[in-house]
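Derivation of every value follows stated rules applied to the coordinates shown; laboratory data play no part. Since the structure is predicted, the reported quantities are computational estimates derived from the model, not experimental observations. Cβ atoms are built from the backbone, for glycine too; each structure is taken alone.
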Structure P
Amino acid sequence: MQRLLVMTVLGQDRPGLVSSLADLVAEHGGNWLESRMSRLGGQFAGILRVEVRSEKELPLVAALKNLGSQGLAVVVHPDQPGPVAQPTPVSLLEIVGQDRPGIVRQISQALANHGVNVEELNTGCASAAMSGETLFKASARLSIPPACNTAELRRELERIAADLIVEISLAEIQDKEGA
């Protein structure tokens, strides 16, 4: 029987880190299914999903935990998919503006208040080309439930954008995972 595992990985970034994870998964007969990994401020952070035969699960988890001696914290959870949800529209939210505290907080609160699920969020700061000021950029993949009043959501996001002096765009996209 196959088991699906989801794990988070965090530690000081260094060459060969992903290779050491991939080696352990392969040594235990696992299949690396999907991952999101990034270097953030000198730290390596990632989440990955693997498939492994049930009799190899505990030895794999133990081997992953042993990476702690190399400064890598690994947390493993069984992947327990919930009931199949009805397909919901997927939208892309993009935010650009002068950086300031609270942007993510205010936007995420508005989304949560409308029952919108943030499926993926990427944020970053960069120096603006002309002014040199710190520019905040965010891109979020959102799952919007059918009951959500998108016109009301859009108005609220536009009010927040005006208060924060940022630009926001919200557009429905074709779901790549395919309905």
Structure Q
Amino acid sequence: MNKETLQKLFVELIRDIYDAEKQLVRALPKLAKAAESEDLSEALRSHLEQTQNHVSRLEEVFGQVGVAAKGKPCKGMKGLIEEGAEAVQEQDRGAFRDLAIIAGAQKAEHYEISAYGTARTLAEQLNMNQAVELLEQTEGEEKEADEKLTQVAVSLYESVDEDEEEEEGESVSAGASRSGRRSAAKR
């Protein structure tokens, strides 16, 4: 495969990623607003800032390749965002909705991690060292965002477990009280 063919593939890939990032810039504020957990909302707002930087980095990469910074419609990200929006609409506000938001956001993160890894590898093959550094930096931030979402999810799971244990304890107490009243009534 010649260098020109690899470069065309590289440009197509970064156009796809560029559109994906721009879609996320529009979607993340809505998800942050829909989240009940302040930790989740903060993680999404923080990632929005990073995503805006990712767009700028990609514009630098376009400049290094010598092509206009324009996106190619990313159907994959569009589908992931639509799935996430459906999950938000289907769930009542609370921990389960937040977990659905995290699931959708992590799917998007994994898509991006994969795309940036592929773009970085192509840039390496094209000896585009500055692009490699920019793409690697973004790939690392995507991995960090995914890890942060996992941490938030774990804390939500723990809070859901604690709530369920409290509810079970209350029902056992209520059942014991009713049982005690029935015993007293029989006497």
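Computing distance in nm of label points 7 Å out along Cα→Cβ at positions 81 and 105 for each of P, Q, which one ends up highest? Write down the numbers at each step before the final one.
Numbers: P: 3.8; Q: 1.6.
Biggest value here belongs to P.
With semi-axes √(5λ) of the Cα gyration tensor in Å coming out at 36, 23, 12, pick the structure among P, Q it was computed from. Kindly include the intermediate steps, with their values, before the conclusion.
Working: P: 36, 23, 12; Q: 49, 14, 12.
The read-out comes from structure P.
I have 0.95 for FRET efficiency 1/(1 + (r/R0)^6) of positions 89 and 137 (r between Cβ atoms, R0 = 41 Å, to 0.05), calculated from one of the structures P, Q. Which structure is it?
Going through each structure in turn, the value belongs to P.
A value of 28, 14, 9 was computed for semi-axes √(5λ) of the Cα gyration tensor in Å, for residues 25-112 alone; which of P, Q is the source structure?
Values: P: 33, 21, 11; Q: 28, 14, 9.
Comparing all candidates, it corresponds to Q.
Among the shown structures P, Q, from which was the value -32000 of helix-only ellipticity at 222 nm (-39500 (n - 2.57) for each DSSP H run of 4 or more, over all residues; to 500) calculated? Before the final figure, lay out each step's value.
Values: P: -8500; Q: -32000.
The read-out comes from structure Q.
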